[in-house]
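Any read-out appearing in this document is the output of simple, stated calculations on the displayed coordinates, not a laboratory observation. None of the values given here were measured: they were computed from a predicted structure. Cβ atoms are built from the backbone, for glycine too; each structure is taken alone.
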Structure P
Amino acid sequence: MSQKSAQRSNIKSRVRVCNKPVFHLQDKKADDNELSNGMIKSAQRTGQLNLSNKGLGSVPDKVWKIEELVLNDTKEIDFGRSDTDNWWNVEPLKTLDLSSNSIKKISPDVKFLQHLVTLKLHDNALTSLPPEIGELKSLSNLSLDHNKLTLLPKQFYKLTELRWLSISKNQLEKIEPDFGDLVMLKFLSLAHNKLTVLPPGMGYLVRLVELNLSNNQLCELPPDLVNLRDLKKLNLNNNNLKRLPALGELRKMEVLEANHNDIEELPDVYGCTALKEIYLANNYIKEITEEFCDQMQHLSVLNVRDNKIEVLPENVCLLKTLKRLDLTNNSLNKLPRNLGLLTQLQSINMEGNKLSFVRQDVISGGTDRMMKFLRDRITEELVEDTRATSSEWPDKYTLKKSQALMLPAKGLQSVPDEVFAAAAAAEVHIVDMSRNKLTQLPIGVFQVRDTLAQLMLSSNSLSSIPADIRCCVHLQYLDLSKNCLSDLPQDLAHLKNLRELVISNNKFPKIPRCVYELEKLEILLAAENQIEEINVSSDALAKLKNLAVLDLANNSIMTVPPELGNFTHLRTLELMGNCFRQPRHAILAKGTASVLSYLRDRIPT
């Protein structure tokens, strides 16, 4: 043995070895010892007792009579002691936490805790509840999640003061019609049980705000469920439902979840004026109907992925507040032209369909790529379909159906005000006057300011933009490319909702100052101009925290500031075709991440 190893063998370890097993079952005496005098005193003073995660196999007997216990642990009388410590000032127990133990049984003596408001019994091994639990007349909050309950005692339904009840992840196979007696309930979770049917009394729980019935074996819902007029969230995920009843009476419902069922048709939600989110993934729905689109014009999220949907109606454009649309893994072979009119969309998923006319790189290229494809297709198809002369304007029916005023490539020098008046009456979201001969922006366009979200003016002869553009506060997309512009009015800074600005192919010597005030701007395309510098100061580009795409290709930029490398929120940066020598072409060709890394390495320390 070497000298070093000999020295090590003589060194005594300071780590104490514990011979007690890591996992052991406590006996009744050990359980009782967990409730110390200090805990009893604290509970009598505060009205709260926490015995969670103590390894209990049973509840200490003293818990049930804790309000009556008198602790004689002082031999001398202390006349200076506060009155709050006296036994006659004991605070009744209102909160009892027995969660995260291995408790198998609750004593009938639970009835003595008459002031109990909150009882936490989740994460235990309970197989039943004592009938006496029904005598807790003040009980308001009860958690029984993660136990082994198969049945609730008849007396349980006498807990008529319950506001919050969760019995998820048990083994309940049925609940009684008496459940309807719990009329004060606002939150109820029966998720992850074995329920195959619900009693009709559920309709009496008229104060419910949230109801979770997910992960059961329900085949249908009781008709009186629509009486829950205050319900805001309904979760029916992972059941065996084949249809949903008409839900129009649930006027306050905001979220409907029914993923992973056997539903074959969209539910009738006419009257659900507060409904914002619908999740119906993994079902057997074959179509989204025109009636549904007409009823759900206030919808924000529609998830119908993994269904059998074969067609979308043209009036899908009526879902004008839609922000997320998931149509992944359906049977779509074509898309309605008007889908591109959904100006609020932030996420659209189309993978796993049979869209032969849409290139795969567009489908997988993300929301921006897909929406640009759909918008371009609207323009192309309308140009092909209409071929109208300047004297033939869209009628009010066309405007109302498409919610767009499409006037591209008509050789226009002006547009009458009455055309915009009709567009305003139809509440159009899109105005396209690109590829015309306009020398100034028609003043009538401001008549649609209350609804205008996209304005396309590319390929005209505009030399200025009027200051009145400030009134189009809902504008999200503005295309001014291929004009004769050299500056933009400072009033454009009022367009706080603008997400995409296209000013390519103009005569800008620099990025206009107003652009730096567009706090929601995500895409700035300024290629093919005469821009000489990139201003990265704190009152310029650095203010655009949401900027993801910046195109400055083919300008007159002499130097690229290294600080641009700190703009890590940029997904795409185009700098090709400028006058600078660094970064070299080889660096630019490697892509945005490499360019930003190169620039960061050159920031002076």
Structure Q
Amino acid sequence: MLKRRVAAAAKRAPADLVIKNAKIVNVFTREILEDDIAIVDGFIAGIGQFEGYETIDADGKYIIPGFIDGHVHIESAMVTPSEFANVVLPHGVTTIIADPHEIANVSGKNGIEYMLNASEGIPLEVLIKLPSCVPATPFENAGATLDYTDLAPFYSHPRVIGLGEVMDYPSVMQNDENMLLKLFDACSIDKHIDGHAAGIDADGINVYMAAGIRTDHECVTAEEALERLRKGMYVMLREGSAAKDLITLLKAVNESNARRCLFVTDDKHLDELIDQGSIDYNIRLAINEGLDPILAIQMATLNAAECFGLKSKGAIAPGYEADFLLVNDLHLIEIDQVYKSGKLVAKNGKVINSPISKIAPAPSIMDSVKIKLPSSEQLQIKIVNGRMANIIQILPNMIVTKHLVEEVDTYKGLFQYNLEKDLLKIAVIERHKMTGNIGLGIIKGLGIKNGGIASTVAHDSHNIVAAGSSDEDLIEAIAHTSEMKGGLAVVQNGELLASLPLSISGLMSDMPSIEIYERIKELNQALIKIGCTFEFNPFITLSFLALPVIPELKITDLGLFDVKTFSHIHVGI
């Protein structure tokens, strides 16, 4: 292959494919060039004047490198890897850095193996970061525990490139032996380590950098982004479904530091991926906010490749992989064609030869919901001393919350729903080992007027999380998610309005993406019927209310959790 490539570059032999009449976006010099592109065995052999066995006339279109999503959880789209490829390839994403953290928290090593096997041989290149925090914290019950000995064998896989987001900051800071061994194993074989520095100050960034952690996708302010850039981190500008931080973070990006910035989606639901896009949406949003189009493209390609040491990706240049897009307009990022390794994989918004996964999940992965249905008595919240309570305040389109202390309605010392004040009940039911644990709390800002919702997607331990305006609807929604062996459910007055089965670890469906998309639309209509205004997505928001590493107040199967003090607290004060 090297001989063939060099022969074509030296013009001693024709290339396999030559692209002519293209405007090449050079992400090294940020200029536009007009030359031929010669491709051999899926690599670019040269740029200049070439002849090949096959010629494509680009007809004046722009050619840009394929986009790289620097941090994504496939499970958050609720589809299998092959269906994920069908969705994101038409949006120009040819490579993703995936962290199977979600399925690992439910199904452990079996979950990681499934994601590796199910992403093998598909036209989307899926590079894997091993989950560093399973469970995410010791303050909840997940379905699995992975220590450094469990992770080490996976590093021999050619698509495993590092250690995934380290979200257990206290374990790093306190030199927890198991965490340090995970970090050491990755560093010792030159693997990349991702960070998760939500709410961590400048001193904490020192700790992360000293430990070999080099990225963060949890910035929510421009000041946080600048602090990380100054300390030598790569900053990931995230625009997902729950966390929409890109516009705010762009205020920190300038000509001097942009090379240390890249785009990620992290967690994005299927309907938004289809309707809006993936990294292409991030680029368009950045351009609309005034960022130079070629600079935005550089961030989505070369910057991401260099961040992860992907030496042959991220540019249109000799010796680089032939992952590229034909684009009609640089400002609108109108994608006409998508090529992976020199092969056309998507055109006019459609995948060519859609990949179909032939990998069957292990039986244990398909049977991950094990609960005893709670009674109304088990859902009662005691407010014993007066009527003041700790409340989770939802902040629209953010995964951080606010810790409120407010007076609530009570009857015989028990919390009472107040729909006028939007004070509802939230419950987290442990679903992995039938412990019977039920964490209860009060939330404000969800907007449900009459009904209940439940989901087995609850970051990161993925217990059942449910919220609503009555105990009866809470129980009914929980019952439906259990009957489906995982999924999402919307109920009203004891009646199921809409549902989406997620039988693979309670996180993903084995249905085609278009069918899942239609079921999501039905769920959205049901959410409107029970009172949600869709200022934000209630299911996505609900899923992050159970994540005890994101400030300020969250809930786990063990109860209400104060992220500032890393301790459980009582609902009643």
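Okay, here's what the table says:
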{"item": "For helix-only ellipticity at 222 nm (-39500 (n - 2.57) for each DSSP H run of 4 or more, over all residues; to 500) computed as -7000, the structure of P, Q it came from", "result": "Q"}
{"item": "Among P, Q, structure where log10 I(q)/I(0) by the Debye sum over Cα atoms at q = 0.07 Å⁻¹ as derived comes to -0.70", "result": "P"}
{"item": "Winner on relative contact order in percent (Cα under 8 Å, 6 or more apart) once structures P, Q are ranked, highest first", "result": "Q"}
{"item": "Test item: log10 I(q)/I(0) by the Debye sum over Cα atoms at q = 0.08, 0.11 Å⁻¹, for residues 132-395 alone calculated as -0.43, -0.80, pick one of P, Q", "result": "Q"}
{"item": "At a computed 5.3 (distance in nm of label points 7 Å out along Cα→Cβ at positions 324 and 492), which of P, Q", "result": "Q"}
